[in-house]
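Asks: Presented below are the structures under discussion, each in the form of structure tokens.
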Structure P
């Protein structure tokens, strides 16, 4: 029987409960065997604040103890800009018996036309677009027919807002997993104080 594996890509700077809700909804509602959080290394369309190693450490902390979620750090280990088509080709070669589901938010889906070699990526995985607070759904006429849509609970939390909250010593607990909160604070990742 073919395994069904979801890939939830992102910078995860920091990972938050919204990411975990998306991963769990995709796993359950699409009947996936597991969901891997794919940590972006050097994303060519987005900047990061924390180092790749710190972002991987936070994602590992976020999914620890959940047997259905895993971390994939291959893009962090690859030098230079990272492209989804390269990652999907690599995964397909390593695990040819897996049906891949690439999960992304509506904000990212709206920019799919600007992705490098997006047609190759569509050929290697089923793309799943999830709802995201504050963003309009992409125009379906710009997307392949094979894209799935998945509605998830709307959590008003973003990594951008969380970085600001950490930097200004405001509450972040219960917006991120406790282990992520501890890690970010103990390493003063976003300009906040230790502890």
Structure Q
């Protein structure tokens, strides 16, 4: 029953780094039918501690390497990969057909731009963001908060720094929380 809903769904993912790559893979594994992924960066060796890429993909564009990885996991998922830096106008044009949009940026100003654009231009769409995922430990601090159609996953406080780098365990937890929240939204479990 749930598979039919997933196959018909479309999810947009803004950013293909730690959050975006892991969230996209989780959604592909459960059978989301269509993913629209957007990023402009290339894979660096330093990304491998938290992002769903492989050593032999270093130097490749993240968005195309992620598309290839998803196709290897579930070739039934349709993946539109866009190698661009998002702006308000490109967010509107690329994500207009999405049921849910996932914010997966590193930079605070990009997060803010995406959230403001989606809330203004797509007031009826759900948006799932990630904030506060750096460091390690303190599992019980990671949660999801809902603000109407905006969901924020993370601990809402610990920003990435030299003292608290983004690492696979907490990044993966938040990315999978985002995927789980998207799944819940698609399955119409959210009651407002």
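Asks: Tell me which structure, out of P, Q, gives 14.0 once mean count of other Cβ atoms within 10 Å over residues 84-91 is calculated.
Replies: The read-out comes from structure Q.
Asks: Taking 22, 20, 17 as the value of semi-axes √(5λ) of the Cα gyration tensor in Å derived from one of the structures shown (P, Q), identify that structure.
Replies: Q
Asks: With FRET efficiency 1/(1 + (r/R0)^6) of positions 76 and 108 (r between Cβ atoms, R0 = 35 Å, to 0.05) coming out at 1.00, pick the structure among P, Q it was computed from.
Replies: P
Asks: If distance in nm of label points 7 Å out along Cα→Cβ at positions 12 and 92 computes to 1.1, which of P, Q did it come from?
Replies: Only structure Q yields this read-out.
Laboratory data are not the source of any read-out in this text; all were calculated from the coordinates shown. Here the structure is a predicted model, which is why all the values come from computation and not from measurement. Cβ atoms are built from the backbone, for glycine too; each structure is taken alone.
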